[in-house]
Structures are given as C-alpha cells and as structure tokens.
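Quick note: the coordinates plus some simple rules give every number you see, no bench work behind them. Being a predicted model, the structure only gives us computed values, none of them experimental. Cβ atoms are built from the backbone, for glycine too; each structure is taken alone.
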Structure I
Amino acid sequence: MKDEPAPIAVAMALALAATVALGLARFSYALLLPPMRAELGWNYFVAGAMNTANAAGYFVGALLAPRWLARLDARRVVVLSGLGTAVVLAAHAIAFNDASLYALRLLAGIGSAGMFVGGGLLAARLAQKAQRPGLVLGLFYGGTGVGIVASALVVPPLDWRSAWIVLGVGAALCTATVARAARGLDSKPAAQAAAIRIHWISLAPAMIAYLLFGLGYIGYMTFIVTLLREQGVAPALVIAFYILLGLGVIASSWLWAGTIDRARGGEALALLNGLLALATALPVLSKHPIAITVSGVLFGCVLLSVVASTTAFVRHNLPPAAWAAGISAFTIVFAAGQIVGPSLIGWISDGPGGLPRGLLWSAAFLAGAVLLALSQRPLSRPST
C-alpha cells in the first residue's frame, strides 16, 4: 500500500524491543554494579552471579520462546514479554536482599528472551521485503545501543533504586512503541516450523562459536565500568566511554550490513569475534585514554552485529518455516554462554590478577570463537 511504512522505519521502531531486552534489562547493570556492590557488600563472584541469574532466565526464556511463538503471534509475545520486563525492572528498587535480586534478575532474563526472539523473528520477516535485509536486521539489533546510551545518561545521577524505577518506566514506553510499529507485520504463529527437519550437526561450528561469544563478551559488559573505576578513570570519562560504546552499537547497523548480507557461512561471525577479542584486551594492555576509547568504540561497533550475523546465517541457510526454530536455537546457546560467563569471570577476577586477568580470559574465549566460526561452511541447500 502507498501509505505503508518503509521497512527501514518499521525496523527502527522494532529496535526498541532490543533496547529493552539487552540495553535496559542487561547492559544497564554495568553502570549500576559499582554503587550496588558498594552498598550491598558484594565480591566479584556475587556481582557476576547476578548477571548469571539474568542469563539463566534468558536461557529459560529462549527454551520457552518456540512454544510461545507456536501458540501466539510474535507481536503478542514481544508485547507481553516487554510489559513483564518493565514491571520486573521497576521491582528491583524494592529488593532488600540478594535472594530477591537474584529472582528479579532471573525474571528479567526470561522476559528479555521473549522480546529478543520474538522481535528477531519479526525483523527477519520484515527483511524479506527490504532492499537491504542486512540493514534491517542490523537496525533491529542496534537498538540495544539506544538502551546503552539512555542508561549512561539516566543512571549515574540517580541512586541505584531510583535508577531501576526509571529503567522500568522506559521499558514500558518502548514496549508501547513496538506494539504500534508491529501492527500489520507478518506475526502469525510459527507452528509450521515443527514439520521442518533441521540438520543441527551441520550448524555446529557456528553454534559453538556463538556459545563462546556469549561466554566471552558478557565478562566485558559486566565488569568494564568497574575496571575503569578501579583504574582511576574520572566518572565523567566513564560515562562518556559508555555513551560511545552505545553509539557504536547504533552505528554498527550500517557498518556491517554489507558484510552480513554477503556472508553465507561463518566468515562474518569469525571477523566480528576477532575484533571483539581485540577490543576486550585493549583496556587491560594499556590504560591510555586512547586505548580505552578505541576499546569502547570498537566493542560497540561490533557487539550486536555478531547477533545480527547469526540471524542472517539462519535466513541464508534455513527455509522461512524454520527461522523461528533456528533463531531460538542460536539464542539458547548464546544464553548458555552467558550463564557461565559472569560468574566464571568474577571468580577468576577474585583471584590473583584481579579484573585485568578476568578480562583477558574473556578475550581468549572470543578468540576461540574465531577459530570455530572459520570452519563453518554454508549449507549445500536449505534443510528440509
């Protein structure tokens, strides 16, 4: 229809689902961690375990998402998940012990997975009628950067309890915008995917590489702000660093769209993980402001393009009826890596070498993802 919104405009609105799922519900935690850790007396292991609980919830949500999407249309899954996430984020403000915070981080992860998988499916279907499908997918996942920037602007002036309330309100407003943008999109239930056989062994290198990505990147996103503060970086510069990281996530939509469109195997996944490994190691190897700035910008410019590359891989190698199952499967292995990553890196950081040693391990996991992704070849034909 003549007045139908352009795919790019719809993708930008859908991107607010990623803003909530990752930007507000997960990555804002890095900014909230220092004041929460100081007030609640956490060591690095407990601090990381809070994000492990969030990742465990995300894992549960990723396992449940195919069932939700088989029974409900994708738009409804996204909206219900978003509203639930908004309530849970605001409830962090009234938590008074570690047990309640663990439970809330878990619930936030479940809601985030519903938003992310459902939103990713809507974006994949939208990309079918776009001239630049890689850009549509990049815009959706780049919405995480909006959440990172918003968190960097909103969180630091507030005490951590007030900040969680503001994040919850923001999540509700974003969800309302997504609900409106998704009207008219193909959001029908994905029940027909059950009839499709997917040869998972042929996808194993990419999926294991994605597992290592989840294991490696989360250490950086959990502890980088704490590391910078321990290194004596001025609070204003830490905020600027996080804003630049978020802006990099937004810019990544355009930077890697062509690479994602062209890659049929694991080449894009390998390249992007290699750049992330470099970005993760930089602030450990050098405390110079230029090294720190390059680290944040490079990490932001690559982070969510790794996620977009796996969605594109699914689109290139599986038939449309199997997209929901494929996206969910990659989300599950991604979540599995994130479950182990924060606690593992926190445990390492509690030992000799502190946070710098922990982040070097994160970089090593990302480097391992490069080697595995390089061995992933395109499927000879779509699985049937």
Structure II
Amino acid sequence: MIYVQHLLGIGHLQRSLYLATELARQNFQVELVSGGMPRELTFSESVKLRQLPPVYSPDGSFSRLLDASGKDIDDNWRARRKQKLLALFESFSPQILITETFPFGRRMMRFELIPLLEAARHSVDCVQVITSIRDVLQPKTKSGRNEEICELIDQYYDHVLVHGDQKLAPLADSFALAACIDDKVSYSGYICAPGHELAPAGEGVDEVLVSAGGSVTGLEILKTAIAAKPLSGLNKLHWRLLVSPSIDDSQFRTLQQIAGEGFKIERNRSDFSDLLKRARLSISQAGYNTVTDILNSDTAAVVIPYAEADEVEQTMRAQILQNRGRLVLLQQDDLAPAAMATAIAKADKQNSALEVNLAGGINSATMILEWLRRAGKEN
C-alpha cells in the first residue's frame, strides 16, 4: 500500500493527486492524506483521499496556522491532529510513505511529521520513505536550516524524488547542500496534468488565456490584462480570463463590468490544460502546475511570478525558462498595462519549443516500483 502525506496548498495537492493517480495505474493501493482545506477535485476512484482536520496559512509567510474556523491552532489541536495522522498510518500499514515537500519545507508541521517518520522507521511493513519535491525550492536563509534538512534526510529518508528535469533545474540551484544528499536524489521529470478533460470543440482556439491565483496579486494581474488588451498587438483576438474561486463574487462582477467586449470572464475550469494548448498566448503566474502546462504546450507565455513574503521560487523558475527562451518574465513590481503589452509582443515572437522531460508521473511510479522491488517487497 502506498501512503502519500499532503499538507498545505491546492497546487501541491493537485500534483500529489497526479502522482497518486499514476501510482494507482501501476496497481498500487493509494491513500492520499490531505491536511489543507478541503477542495473539490476530480480524481481516480482507485485513490482514496483522507482528510485530516484542516489547517491553512492566512498569508504566504506561513508564520501563522489557522484551523477551519479561522482560529490559531494550539498545542491541544496539534496533539489531536498528530494522533489522527498516526492512527491513519497504523490502520493503513503502508509499504511506502511519501511526504510532500517536507523536510525541505512545511517546517511548522514538524509536530506531526517527525512522529510520523519515527513510526515509519519502526514499522515492519514500511520499507521505503520518500520525499516528493518540486523542480525549484524556496532557498533557506536562516542559519542551520539546510544542515537540518540534510540531517532529517539522512535519518529518515531513502529517496529524494525531484519532479523536474535535471538539465533544466538541478537541485543545487535552489538547495545549497544538494551535494550532501546527492546519493539519494532522483529526477522524475515534470508531472503533467492527466489531460483527460478536453474543452468543447473549437473553444479557446487562437485566443489569449489569462489565469492567476486568488490573492490580491492574482486579481491585479487580471485587471492589468484587461487594461493591456487595447495596447497589445493581439487586441483583435478573443481574451479569456479564468478567475479563482478565492476571488469573491463582487470582484468577479467588477471584472466582468470593466472588461467589455472581446473578453470572456469565467471561473477556473477543469479543462484548463487543453484550453492552454489551444491558445495563442498565456498570461499567468509561475507556479509549478501552470508552468508544467505551459511546457506541455506550444503556446507562447508571459508569467508574473508570485513574489510576496520574500518568495522567490516562482521567480527562479520563470528566470530559468526565460533564459531558455521559452517564456517572458514580467516582475510583479513592474506589473502595468504598458509593460504587459510589451511582454506580450516579445513572447509572441519567441520560438516556444523546448526539449524537457514531461513524463514525471509514469517515471515516478516506475522508480518507486523498482525501489520497492529492491527492498524485497511487492505492491
């Protein structure tokens, strides 16, 4: 049985679901545990989604964690959730434990993850412990953090599975002590959306597709795109804006009112990956899932990386791809209609072809199956 631990963030949960679905196709029994806020997501019936008492951060700093009612969590809450997680682990008796991001991030969840890792190491059944991480990590600035990560990897983990392409973004570019754990690191390639959901025939062809998260910055990107259209050489095309459900209805109606003709304003769609492939140009932020969708298409792209609370992960990812000529980076601080129009013109002239490993889902499942075989277990 495969047991996948997930903690915070809808983007991370989607990637975990993609991976879990591919593992299920390889006849693994998959239990995916989510500790973030419940989301409406479509996934395979062969993947069992288990929900812990949810927790979320009110901002990108992750300096506070709140429960489902918006209250700060306390030690009693932590103890209850830890026991719930350990009880799930015991009831599943998994052969493999996968933690998403930890110990490279999610440090505030140590109260439940260290006991979970201890349980895995004392388990007769659990023979492989793996951390699943993205192509680019948020670099650590506090003294001793990188050393702490290496110590945890050495103590608890058998493998570090990087869902990226080593030729494009080696782990050493975002983790200073990568050489210390090199013997445990493997690259799967990028994990793409399954691509099951196709947009209706003819919809989205040769249009400008604008998408962003539900933050204040995401809303500003959408508003800037509306103002940039008249200034853009692509102003005669149809522009489609996809609005996060985290943006409230009043703001959604405001976007509809200021957009006017030539725009389609709608909520996020499950066929986003297919719409992006059909589009002439994409305008978005630079999160892992969106960038992977861009890489899995021939569509030109402008990205505005999330850069609040000292976050640099998206900026680093965007810079790598801009250096390869795959997209155009527009810094959040430079976000303005004229600047966006200029970025659009530049992106539209680029050759969007880039050779990159996009078989992360099946490669991950193949590697995990081989690691399990070497450990003398069958799934």
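Annotations
- Parent structure of the calculated result 28, given that relative contact order in percent (Cα under 8 Å, 6 or more apart) is the read-out and I, II the choices: I
- Origin of the value 0.60, where FRET efficiency 1/(1 + (r/R0)^6) of positions 36 and 364 (r between Cβ atoms, R0 = 30 Å, to 0.05) was derived from one of I, II: I
- Taking distance in nm of label points 7 Å out along Cα→Cβ at positions 28 and 316 as the criterion, the top structure among I, II is I, with the largest value.
- At a computed 6, 26, 37, 23, 7, 1, 0 (P(r) over Cα pairs in 10 Å bins from 0, in percent), which of I, II: I
- Ranked by distance in nm of label points 7 Å out along Cα→Cβ at positions 132 and 204, structures I, II are topped by I, which has the highest value.
- When FRET efficiency 1/(1 + (r/R0)^6) of positions 84 and 300 (r between Cβ atoms, R0 = 25 Å, to 0.05) is calculated for each of structures I, II, structure I comes out greatest.
- If helix-only ellipticity at 222 nm (-39500 (n - 2.57) for each DSSP H run of 4 or more, over all residues; to 500) is computed and equals -11000, the structure in I, II: II
- Which of I, II yields 26.2 [mean count of other Cβ atoms within 10 Å over residues 52-59, calculated]: I
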